[in-house]
Structure P
């Protein structure tokens, strides 16, 4: 059965987040009705065992599961032409897998095949595929040992040149050739790149391991219905999708988040924290109705 989550950064415009804030977010999302908190892989990388234990215990207390989201820094680029950078990336993700196992997080998602936001200094796609596929083949063994699955995010042309639609993601994942590497499709990116996002979900089929949802301008599902959410739900049911559906909304301008996801005007209508909470509660109720039928 599908479970529903939200990225930790919804209420803020900074990527920074302390362990105390994560503990609070577990309870905040649980009170709203979410099943999953999507945390930062880099935050998890830097957490102590004591912090991971506290977060796991809080999650267990509130029946909150964790997905782990990575937008790797350039120093961890698995597609880099520099071998030392690729080796650094492999070591980085291996530690993340170990910490995910300690937390009980089963899925690592994001553009882990390269780095984000990309700078497009290198755009040799064929070479990037060869290098990153080899790295992911190696990493998949560690992922399997840690009981972790990697869902590779398909981005739009302004954020990557490596994976930009479902069809090439399917080819890429098949070349990696591991049961522990599959695909993440995001409605925001699909809106830009796919001829038909509903058909793309069906095309991914059993290779679809994670879904991000948001309107075409990254508002919450149902805020403007630029996307046919009942059709999204039907497509997921058609393939018997039973993984996480995670909101990744960005409404607040400014700060690191606004810079990186290019939110240069307030999309919240001047909402305060209480209003933001009301927005996401309404959106979750609507999304569940659309997806669960």
Structure Q
């Protein structure tokens, strides 16, 4: 199945597809191991910064090689050009062979966001009609990091969240395949505080209004209860990045501490992989809770 078929199948089952960002091979290995263990599809995300580091074509080649070697049953990796802010980057990702692109105009006013996102859809679909284009409506921050306060301008108050009528207009006028609304979610996660609760009622209202798959960004740090309620209300794809980054650092620090004389990276990485795999497996089990694993 292609990515849209996978997402629609998840909707029918009442589950969500996990989306995890990577910037190195170890993160990809950890995600792949957990997905293969549970025999579920996952989406691998690379933001503009992560693509600059990895290389756009290297990322595409890595995903293709993993699928060629390991894909069977329900397991498959899909590649998303996460948080793409320029039309030039949309063109590069589409030409390189990405399965999906998120054009992020969430910080823009509605009219400008519609204008830019519509053009992003036109460019991407002109290169590959099968590619999925996701739009973002509402500002939820821009960095996957451990934070100490809510970023300035982030939509948290009910009156600032994505409105169903605006979502309807946005989808109709842009032609996006998926929508990422602001529903109380924030990129990154707090160092020593719980995340704000998701507005489950708002998710349900937006889903009824737009019908297309909804995406939850900034999932790191949200509660299991909120995730399950959000999936039931209409979320079909959930992004996790910061939690995986934190796990990478914790695992690496533990490995370096336990092996102070070791200089071979491949001997240090197995313990780091285990820490990251636990995070990914835990999320995938939760997102697929009604799925027979």
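FYI, it's all coordinate maths here, none of it is from the lab. Predicted model only: the values in this text are computed from it and were never measured. Cβ atoms are built from the backbone, for glycine too; each structure is taken alone.
A few notes on this one:
- Answer label among P, Q for the case where distance in nm of label points 7 Å out along Cα→Cβ at positions 26 and 282, calculated from the coordinates, equals 3.1: P
- Structures P, Q were shown, and FRET efficiency 1/(1 + (r/R0)^6) of positions 66 and 138 (r between Cβ atoms, R0 = 25 Å, to 0.05) at 0.50 was computed from P.
- Highest-scoring label, criterion being distance in nm of label points 7 Å out along Cα→Cβ at positions 18 and 74, among P, Q: P
- Comparison of P, Q by FRET efficiency 1/(1 + (r/R0)^6) of positions 42 and 202 (r between Cβ atoms, R0 = 30 Å, to 0.05) - largest value held by: Q
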